[in-house]
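What follows is calculated from the coordinates using simple rules that are stated; it is not laboratory data. From a predicted model like this one, the values you see are computed outputs, not experimental measurements. Cβ atoms are built from the backbone, for glycine too; each structure is taken alone.
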Structure P
Amino acid sequence: MFKCRAMSPEQKLERRRAILDAALQLFQEMPFDAIGIGEVAKRAGVAKGTVYLYFKTKEALFLALQSEAFESWFDEMDARLKEMQAAQESCTVDRFVDLVGRSIQGRPAMIRLIAISHAVLERNIDFSAALGLKQTLRSRMFGTGSLLEACLPFLKSGEGAQLLLRIYALVIGIQSVAEPTPIVQQALEKPGMECFKINFLDEFSEILTALLNGLAYQAR
């Protein structure tokens, strides 16, 4: 049975949270294309129309999940970088790559959301949703970017945020290759197709290390 429509601000926040949690659970179980708003509503225990009161489109709903994942990731990165500064620990390229790799690997849903962000999620949202997402992302990028510049001294002012944007682009590209569509996965099982199979974390770490070593070399 569906719950009655929320009226108080607290009830509305609880309803929104239930919808987000339901969408995340489904996303962890199946591909994005296989998820319908009806399934999200059923999992959340609300009417289908209720979901649209909180999120205008399916894409807007999953972008909200992506935004939450970003906030959590930036919070973790900020905390770790500040801990290293307080302890006066050196931050080498290898150590930073390991830190980023482990933090991203621990967020598989975020990786998948990032991989479909440009090609899918941002295709069916309104201007206010797009602007809000990018403004939040920009603020966090420059905040964490300044901590990166203190951690990796070869980064110039503003390059920390640029590095984070490049990491974002790396995740999009590498994840798309590491986890192809089911049809492509079947094709890759044929003899001689092994060259197209890659491990996300291994490839990500290798490319990020090369990028950082190049920036360090240029800064000499």
Structure Q
Amino acid sequence: MKILIVEDEQRVAKYLQKGLKMQGYSVDVRYSGDEGYDLASDDDYDLLILDWMLPEMSGVEICKNLRKDKINTPILILTAKSEIDDKVDGLDAGADDYLAKPFEFVELLARVRALLRRKEKPISANYKIADLTIDPNTYQVQRNGQNIQLSRQEFALLEYLARNPGRLFSKEELLEKVWSYDSDALPNTVQVYIGYLRNKIDRNFPDSKPLIQTVRGFGYKLQA
């Protein structure tokens, strides 16, 4: 699952990013409203966490603009404002939930899980490609009824490919979509992880048709 945090306090943003990544989420961070809005408009995030007070464009303005653009990604607003009228303003702007600062990380995590459960596309919905089944709720992967053990990053890459079956992605696209923007990963890192997945998903099942396909010079796709 992929989350975007838009928070101008870098200490807070990095703290949240680290904590959510430890829970297995892929997390991007932006520090200004304009950058946050641009990224939220162009990408397929599962959840947005927006600070209310941001440079250039406030979190509430981002929320209003996204809803006007018919983007229904769940939104959690973070703010030091705690008056009832402020909460109403945030929710009326299209936010799904509201958390006043300061807060405990465990409470934020509970709200994140609740918002992800309420998505139009339930996180419990499985992806099935031929005899490969991926459960994003339990992180369980099976092929031909056999469990496959994946690392968190391997699972994130496989899940993203499964969400877009048959679509061809370059290394650069996968790096941007699956890895956090400030990670040390390089395009060759994608090639390495594709190799890990191919060993576990395809080569361990010689009687089944390979699913991870390479189009030389262009990239990778997952296709039956």
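Of the structures P, Q, report the one carrying the highest value of distance in nm of label points 7 Å out along Cα→Cβ at positions 76 and 212. Before the final figure, lay out each step's value.
Values: P: 1.6; Q: 3.1.
With respect to distance in nm of label points 7 Å out along Cα→Cβ at positions 76 and 212, the highest-scoring structure among P, Q is Q.
Computing helix-only ellipticity at 222 nm (-39500 (n - 2.57) for each DSSP H run of 4 or more, over all residues; to 500) gives -23500 for which of P, Q?
The structure behind it is P.
Given a value of 19 for relative contact order in percent (Cα under 8 Å, 6 or more apart), point me to the structure among P, Q it was derived from.
Structure of origin is P.
By the measure volume of the Cα convex hull per residue in Å³, tell me the structure among P, Q with the highest figure.
Evaluating volume of the Cα convex hull per residue in Å³ on every structure, the highest lands on P.
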